[in-house]
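Here, each number is a calculation from the coordinates, and none is a lab measurement. All values derive from a computational prediction rather than experimental measurement. Cβ atoms are built from the backbone, for glycine too; each structure is taken alone.
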Structure I
Amino acid sequence: MKIFQTAIVLISILMAVNQSIADNEQSDTLSLDTITVTANKQEENIQEVPLSITAFDEFTLDDRNISSVDELADYVPNLILIDQGVSGAKTPTMRGVNAGLGTFDVSTAMFVDGVPVTSFAGYEDTLQNIERVEVLRGPQGTLYGKGAQAGAINIITRQPDNDFRGKISVDGGEDYKKEVAFSVSGPIVQDILFFGVSGQYYQKDGWIKNGYTGDDENGHAHWYGKGQLRWAPADNLDISLILSQLEYNNDSIDNGLSENGAATKGLTASGDREVYSFFNSYEDSINSTQSLKVSYDFNDTFNLTSVTSHRLFEEKYAIDFDYNPVENWHNTLDNEYDRISQELRLSSNTEKMNWVLGLYIDKNEDTIDMLIRPLNMSVNRQFSGDGYALFGQLRYALTPKLGVTGGLRYEHQEKDFEDGRIPIFPVFKTDYPL
């Protein structure tokens with residue numbers, strides 16, 4: 001009898017433990033939020049997109065204190081941004097692949113609200129009031145075209161809606177770093193017209209000492225502003241206008257002269273965070289962008305989207321490349337990179353099949369003016385080009401977990417290049433009559 005009673009007690013205890021474990025497992029069950037991306041230029045669940053994607057929403061960006069594309073690269077596998085020494089000039093490397101610096105192109109294109117950035121000049125943006133950032137690894141040429149041989153970066157600004165939102169942040173740090181950022185958005189007319197405004201100011205003192213003048217070098221400062229206007233006159237029509245500008249005003253670049261380099265020229269090598277120069281170096285640049293997006297839904301399946309954009313990057317800087325109080329190598333540059341583009345897409349999204357067809361047109365005008373001393377050489381280079389592309393992609397679901405994707409792109413590009421070099425001869429004068 002005691003054995004029987006003991007067995008009943010043990011069975012009761014085991015049943016209670018199992019029920020407790022089951023209740024805990026049920027209470028500990030987590031449901032992940034759906035992350036919507038537009039990597040295939042359609043809204044899709046990231047779990048259903050057969051691509052290597054790293055996505056950041058606004059909360060992840062805030063939590064990791066990511067406020068620029070440069071800082072974003074620290075959290076993306078296989079992505080490196082190579083700094084070219086001046087603000088806004090970075091060469092992206094994805095999976096070890098990048099474009100040659102002399103081509104002025106990139107192999108990982110960046111798209112800011114649909115505006116293409118396919119040159120290392122101006123390859124930067126401030127991540128303020130951002131809904132999400134998508135980093136695509138691997139060739140993306142079918143949908144994104146030139147400059148996306150190794151990958152693509154999509155930056156999507158948060159759209160204003162009927163809810164009023166506002167945020168302000170203040171940050172400080174070493175070298176008297178000061179950073180202030182804000183954003184505000186909301187309705188002008190409920191359900192019809194909305195606005196959004198965001199901005200940032202950043203300033204930091206230099207940390208390189210000029211041993212010749214005693215001043216601090218390479219102080220950094222930049223300003224950023226973005227304005228949005230969204231109009232939704234009907235349930236199936238959405239029109240968005242976004243204007244932004246990023247302006248840099250820096251003292252000089254963050255480079256120096258190595259011991260080997262100094263030995264070849266008979267100069268003084270730069271010390272630890274120290275240079276020797278009498279040249280007034282500076283670096284100013286302006287990156288301005290305008291985009292107009294129109295989205296029209298014919299029904300729950302078909303959508304027509306138009307993205308019209310203009311991007312202008314201007315840079316002016318004077319650099320002492322010998323880092324010594326001699327006129328050995330001084331460069332002065334005044335460059336301008338101007339691009340307009342238009343993309344038109346028709347897409348369909350159903351349970352079994354997704355497809356997109358598109359037309360892309362662009363035109364660019366780049367001008368490089370450079371004065372090199374003491375070679376006394378003036379260099380003027382003109383790059384111009386235009387192109388168009390037709391593309392399409394289709395994905396068909398064979399089963400709920402297995403699909404087939406195919407795409408095709410035809411792209412035509414024409415480029416003109418003019419290289420002008422004008423020697424500047426010195427003027428000699430004498431006090432003696434000949």
Structure II
Amino acid sequence: MNVETIKSIVLSSLIVLSLILTFGIWNQKPSKDVMDEDRFIETEIGGIEETKKSLIEPRQIIMEVNGKHFGLKSKTEEDQFYEYMHEWSLFEIETMEDSSIPDQENQVEVVFPVSLPFQIIKDLFIVDEAENLGAFTGEFDRMYILPNNNQGNVVIQFVDTKTNNKIKANIQNVTGVRDRLKDFRENKELIEYVAHLDSDESPYIYVPRENVTLSRSTFTVSKTDPNPYLINALFNDPSVVRESNPSGLPSEQVYTDYFRELRRYEYYMRFTDPKYAETDPMEETDLINQSLLYVNKHHGWTTGEVDEYVLDSLETYPNKVTYRLNYMEYPVFDRHKNLATIDVIMRGSPDGQGVYQYNRPLIELKDSIGGPGPTELRSGMEVLTYINNNRNQFGSNIQDITIGYQMEQTGEQDVFKLTPDWFILDSLGWRKINFKDSVKGGLENAVGTN
């Protein structure tokens with residue numbers, strides 16, 4: 001056999017082998033427990049994108065009139081007033097040496113549920129020379145709008161009630177701002193608030209003096225299946241992600257690429273990426289920016305016309321951001337803390353910062369199917385009396401007291417009820433106030449007229 005014949009045989013063999021391999025690839029069937037590569041680009045889960053301006057909202061807006069504290073009865077009107085504030089143009093921002101809390105007739109106090117870095121001001125208002133905000137270190141949890149200024153302008157102060165550190169700015173369009181504040185003051189639908197001081201170191205907590213009536217509601221919910229959209233959004237290579245069911249329960253699934261893990265329960269999920277394990281504290285601004293970008297990438301704000309997510313807490317250790325569901329402008333709570341909050345925990349790695357843990361609901365409120373009707377809640381005076389007379393029920397350092405909604409499953413599949421009630425934030429976290437007995441007594445730490 002000559003050399004040319006050998007070459008022809010080898011070449012023919014290679015061609016046949018190539019055809020066999022090609023045929024095998026065309027007909028290869030992937031394992032059923034591997035995610036379909038065709039869905040790689042589908043990452044949006046049906047929600048919307050949000051902005052810092054839409055996610056950062058106050059818990060309350062309070063005006064001082066004749067030594068009393070008032071707020072708008074309609075939470076929707078309160079939200080509209082805050083949206084109007086976004087249109088304000090601020091100038092001449094500067095630090096203040098005076099560390100006292102403002103106390104001025106007709107002042108408006110805007111109470112946030114979380115301390116915010118001064119740098120975030122430029123995302124909430126129109127700011128002249130916004131780049132100069134980087135020179136101000138610190139944070140604020142309240143804003144005070146002061147219309148009665150000796151210089152004839154309207155001043156806004158950003159105050160940290162823990163340290164009394166504050167900065168101030170002037171507001172342009174003084175006439176328009178004063179007219180809007182006058183409309184607020186003369187609104188016939190104002191309700192009076194009681195100012196509660198839990199300790200000398202804590203700021204005032206405001207609760208409605210009289211009873212508040214809100215409706216109980218029942219909703220069906222739609223569920224988000226993590227497969228494929230969240231699988232595609234959260235894993236680097238969805239094609240290698242495998243699905244298992246170690247618990248044996250049909251409502252629970254585990255998805256993993258043998259490094260990251262997503263655990264899906266019936267109505268919520270928990271995702272962990274152990275690559276990001278370094279726990280160095282991050283700046284508050286970075287936490288807000290990165291968590292917002294992360295959820296926006298898969299349109300993760302799954303809400304409708306009557307509900308929304310808002311920034312609820314911000315912790316630089318363990319670098320955790322929590323966004324809470326609000327229904328009709330009131331915060332929503334659930335007993336197991338899985339159904340009403342989106343939690344993003346950031347950590348570091350040699351490659352930079354990233355999301356270590358992402359916990360979120362997999363439900364969205366859909367059709368209202370009615371409810372038992374209006375519920376009259378205890379008055380703020382009664383609530384404060386109960387707290388003062390039963391301090392052993394509560395942890396130290398009461399930080400907030402608010403009306404909100406308790407979210408619970410009704411017992412029917414995919415049907416939930418929202419029940420209005422009173423909630424308290426203390427050293428043990430948020431929880432519903434369980435009124436065991438009706439109590440009578442004074443209000444030693446409440447400020448306001450009887």
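Among the shown structures I, II, from which was the value -3000 of helix-only ellipticity at 222 nm (-39500 (n - 2.57) for each DSSP H run of 4 or more, over all residues; to 500) calculated?
On the way: I: -3000; II: -5500.
This figure was derived from I.
Where is FRET efficiency 1/(1 + (r/R0)^6) of positions 84 and 372 (r between Cβ atoms, R0 = 25 Å, to 0.05) largest, in which of I, II?
For this comparison of FRET efficiency 1/(1 + (r/R0)^6) of positions 84 and 372 (r between Cβ atoms, R0 = 25 Å, to 0.05), the top structure is I.
For distance in nm of label points 7 Å out along Cα→Cβ at positions 116 and 284, which structure out of I, II has the highest calculated value? The partial results should precede the final answer.
On the way: I: 3.2; II: 1.0.
Looking at the calculated values, the largest one is I.
Could you figure out which one of I, II the value 48, 43, 23 for Cα extents along the principal axes in Å, for residues 76-195 alone was computed from?
Structure I accounts for this read-out.
Supply the structure label, taken from I, II, corresponding to relative contact order in percent (Cα under 8 Å, 6 or more apart) with the calculated value 18.
It traces back to II.
Rg and Dmax of the Cα atoms in Å, for residues 220-395 alone computed as 18.9, 60: which structure among I, II?
Computing Rg and Dmax of the Cα atoms in Å, for residues 220-395 alone on every structure in I, II gives 18.9, 60 only for II.
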